[in-house]
Structure 1
Amino acid sequence: MKSQRFLLHKRIKIALIAVFVFSFLIIPEVRAASLRQEGPIYVVQSGDTLNSIALRFGISADDLQSANGITDPNALDIGQRLVIPGLEDISGLLTSETLPIGASLQNLTRQYSLSKNNLIFLNRLTSPSETIAGVSFIIPINEGQDPLTPLTPIKNDQTLLETAIRTGTSPWKLIEHNQLAAAWDILLGETLFDLKEEAQDQPNPLFIQSISLNNLPVIQGETLQIAVLAESAVELTGTFADRELNFFSDDEENYFSFHGIHALTEPGPYPLQITAGLYDGTTQQIDQLVLVEEGGYGNEWVNVPEEYLDETVIIEEDAYLEPILNRVSPERHWQGQFQYPVDEPCVNSSFGQRRDYNNGGLYFYHTGMDFGVCAQNLNIYAPADGEVVLAEELTIKGKAVLIDHGWGVLSGYWHLSEFNVQTGDFIKTGDLIGQIGNTGRSAGPHLHFEMDVTGTPVNPRTWLEQEFPQPVP
């Protein structure tokens, strides 16, 4: 009996020692793992490196490597989750989002239930105005909670209680969710947020439902489409980069403005201002900076006869064409996507290329796309319905045709050998308008096809591959 008890005690003692030793081996690993999970998480994206991630968050690559137990800094995997050390006051999944029109520092802090200071720190802001539409912004997301839903903006002298009643929630929840000091801490026009399930679908007391841009950030040489959804007929005016915007509508509900971004526009933020007015004098206004980025155009060298580089001739021809290219007709003639203007299209030169003529005789950029002769004919067709507003021979552009498609959108055809339309003709998609040639400043037989929006040449390929107006999200 005693021997059995002795053996039992011995086995228990051995087991306790084993557990004790095992705990020493395991606990440090658990603690280390726990330490490595402190701080927000970043998901590795394509093109990321340890150094680029560290630089983005203002930490050292060594600290990032150590915090995540990384042995090989060159072996990051797309989708790998990394703890970002040194940001212990910030939690959640660090995501990059492109800021839309209407984004503000205040709205972002409310929508995602964030600290304004943390958002400023993460994005290294020096001013609230740096919430520029089109900029990539770092936002920490709580994976277990959806962002709050925007309610309709505060109108006139509306109180927080009235807003709560109108949206089916309580003033106390609005105070909590929007980080308000008290019920009085609201301003005319500002947007409040609430939980999705509690935010009822109420009519917008303001007559502008939404404003959206087709591309953010905006790209050099592309067409900027500004879409405004209104509750009723409105009068819209505005400017972008201090140039006038023209708005049009087919139904007095969806309004569009098309604006050409010059291919040589200096990258950076530019002011967008839109004012909407009702006939009773009520107005709404939006002001925001919008980011313009480089188009990534290349370079090419072209040789032409010297007489076509005469600056005086170029200036005179541009001045002659300016009022025609800048015409803005109130009726939209085209429907759907533009068609290619030639059979079997092959492109010799793309839009936006920075051009060197005759080894320094002239520096400019290519304002259209050149189609070579690849079909069994030289036919040029109208890509969409419109009115012919120019059909004549010019010095630089040679025999030329311009078609007005309405709403400030025109298409141009240069260097023709002949044209068989005249000014004032209204033509339909697919109508024969001329023949490919080699007239004017041309280095060989081709069609220079150009799209001009509000007087500015834009990338024609976009109009051939996408439908305008583009669908509004």
Structure 2
Amino acid sequence: MAIDTDAGNSDGVLASVFDATKFKIIVIGVLAALAGLMSGLDIGVVAGALDFFAKQFNASTLAQEWVVSSMMAGAAVGALAAGWMSHALGRKRSLIAGASIFVIGSIGCALSWSIPSMITFRVVMGLAVGISAFTAPLYLSEIASEATRGAMVSTYQLMVTVGIFLAFLSNTYFSYSGNWRWMFGVAAIPAGLFLIGVLFLPYSPRWLIMQGRHKEAREVLLSLREDPLEAAKEIKAIREQLEIKQHGFELLKTNSNFRRSIALGIMLQAMQQLAGINIIMYYAPKILSSAGFDATSQMWCTAIIGLVNMLATFIAVGLVDKWGRKPILYIGFSVMALGMAALAVLLNTDMSGETSKFIAIFLLLLFCTGFAMSAGPLMWVLCSEIQPMQGRNLGISLSTLTNWITNMVVGASFLTLMNTFGTSGTFWLFAGLNASFIVLTFAFVPETKGMSLEVIEKRLMSGEKLRKLGR
């Protein structure tokens, strides 16, 4: 009996250690993913603040498009800088820098005194978003185990949707007074909390090994893995992979397989943005206005869109490591194509009736659900998985840069597209794009569920077809 009791006590101790490890990983993952929360706040705030700001400063359509898209210009620069920063300074210090810039940008936008000053501080906010969009998924993919990597990286996009929803709620609250300054300024509070939280994150074990700090890397991995043998195996794999140093630009010039992974990353991020989610995130009140909603209804419906966008992301987090990447993308792009097409048909009819308005908001919610459960989080997951270690920083930098350039183009052209082709014609365009993305997913996107980064790299460098890099 004594032996059984000791065995039971041993099992209980092991279970408690495992539970503590899981809890620690969750806490670290949430803290790192708060970068996504800040990005979401910065993305969402402009939807509610734009009209009030435009009225105060008599902003033209072009000026409004630049207020919206200037953040993405800054994000593109931030994404490029983040590649060097994450390598030279480390993932943790890059997140600290991003958090600090978030605080400066939020306060600056709230204090803006003209259209040029607003555009300037929106660029500053964009720098923080670009740094975070590069660094947070990279950091999360490097602290997560193979079995949880998809869910961990998806947590970043989940927090983006939480930030958008909170921004829409805040916008709705301040819309009654028309105080656009507080819409921007309130984001400085969570930015400060994010800055404090990221100070307590561990360094990435992969980056520590890159710096020759092997003892620290081993201590970090032992604290993040339930099985010491798993940690030892991972350290060995990382060391073997890091024997080849980062030579991204040289690899880009000399290795066609690396160029294939670069092209795939660029395609994935372009697909995500051209799906059309940010025309809704940035211009939801204007879209709802064209559907006949009054000002108050526009703000509340926008908040509901943000809520559904957030909740639907849980689908991706829960299923990405069970169903796989490609099945979810097929479903998501199909839902988005159908939602956009149906909305295009509806907006070409008489929208004066209440039934038409309810159908319009339902279709917008359907589209957001399709995006949030698929392309929103999964493109970040895939882009963090497909790049070989030797050119990883460059590969992820270029794909993230593509995301923000495409985002900027969409944000800077949507109002012009609506004025040129009409609301219905513009939505037909995005419906067609989403339908084409189903074909591109089948032809080029690999299924990486349950695959180690090392195996994916070996298959890529051996010349395997892109869609066969995974399972």
Structure 3
Amino acid sequence: MNILLFGMPDVGNGYPTQMLTTPNLGLSSLAANLDKRHRVRIADLVLKRNGVKGAIQEALDEAEPSLVGLSAMTFQYKTALKVAAYIKGQNPGIKIALGGYHATLMYEEIAGSPDGAYFDFLFRGEGDLSFNEAVNALEEGTDLKEVDGLTFKKNGKFIHNRPRELEDLDRIKLPDRNVRLWDDFTLLNVPWDLVEYSRGCLMSCNFCNIRNMYGRSFRTYKMERVIKDIERAKQKGTKMLFFVDDNITIDVEQFENLCDEICINGHNDLIYGVQASSTGIASSESLVKKMAAAGFKYVFLGIESPSKKSLAELNKGDILDKSKRAVKYLKDNGFLVAGGYIIGTPEDNYEDIEETYRFAKSLKTDFSAVQILIPYPKTKIREKLMENGLVVNPDDYEMYDGGHPIIRTKFLDEKQLFSARYRYANKYLSVRVFDVFKALWKFKKQSFPFIKGALKLVPSALNSMIFGWTRRLFSSEKKKFDRYVQRVINLNKFDIE
């Protein structure tokens, strides 16, 4: 069977699209775990943001698929729906499957709405193996009801099969990156890719839907499998790898072992990045030193808030001192550190939000990412916000990207919250070009390719700055804010309807 897998072009607000393009690792895993008799291609539309419709048609013409798979997060769902509608319009005989977090969480709602007309299959939970089972059943004409975790359409009605148990990670084959139609994923024009060591998290954050995907669990791949994956990516010319694990620091000892194995196998010549919890990093300076030796240079740290009441609302516990210690450990060992923050918890007022930005600046991390709280479907925080009437946009999921005003607090409406994010970001977190190069210099001997890539962006950056300075000089604050709003709105507007 000919199969085509699409990754969506949508990116989160604040995502520097000129600086990096990120592959969909899940699609590479789906492709690798298909039986060899099937012909599969991956079309990651994030590389074709300026011409999505043409890219879809190009992929369809090349792959000639009988089955198309779409992967979408919640804020990408509306685009996935448009892609599905376009494909059905071109060829109604093509079967379309939707997978990922949104399909897992909202399969009943999708199946029971007009949206269901565009999908033939919904995959719930991990699809690495269930997708292959469904493809084989389709080709062989066997009963799809035997595929756990599958929702499928029969005689115009959806049937929901049994939930699927968590997969034995030992059964999942290495990702296949060779079937990508387009493969020029870069960070500052340097080739990069994604790898995975573990799945799941044992923490109880109420704003996260990871537990809705994996339950309260934490599983790791065998060490030799991860090393082999790194080796394969390296052979393709990758210079940087980012670990996409939900919380890799759950087992500090195992993470230290991974760092040791990277060194033993001579793969510490790459640059590695990772997202991590403050609690995990703060628990062991020894871990941070081993990470540095293995080539880890970048850490996105989940700091969330300096406010104890906000941390309590998010069910994070009192991690303020741990966040400070984690940043210190990382900076002392030469890491490039990005801090992640959330504003918009129910009790937030202007003072609380300004304090978040002031705290972010005081930590002196290299970058800070502050997003408005997202009430993801099926999360505990959404239930609480809905009960209190604080979700002003419960259904338009394309706005669930961390930038749009979709909630309010008890003291600020959604417009005031949005305005506060804009105002305090400009006041406390404006990034200068010099700061970027200073941060990249932390990559030390590997810094040159990244700095060289950054230099290519200087002409356009200078042009934007000069134009921006001129515009700001003659613009009112209202006009400046209106332009900011328009940038947020236009970030994920594509030529497919």
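Each reported figure results from applying straightforward, stated rules to the coordinates on display, with no laboratory input. Quick caveat, the model's predicted, so the values are computed rather than measured. Cβ atoms are built from the backbone, for glycine too; each structure is taken alone.
A few comments on the model shown:
- Ranking 1, 2, 3 by relative contact order in percent (Cα under 8 Å, 6 or more apart), the structure that comes out highest: 2
- Top of 1, 2, 3 by Cα Rg over 2.2 N^0.38 Å, for residues 144-319 alone, largest first: 1
- Source structure (of 1, 2, 3) for percent of Cα pairs over 29 Å apart, computed value 52: 3
- Which of 1, 2, 3 yields -6500 [helix-only ellipticity at 222 nm (-39500 (n - 2.57) for each DSSP H run of 4 or more, over all residues; to 500), calculated]: 1
- Read-out distance in nm of label points 7 Å out along Cα→Cβ at positions 168 and 392, computed value 5.2, structure in 1, 2, 3: 3
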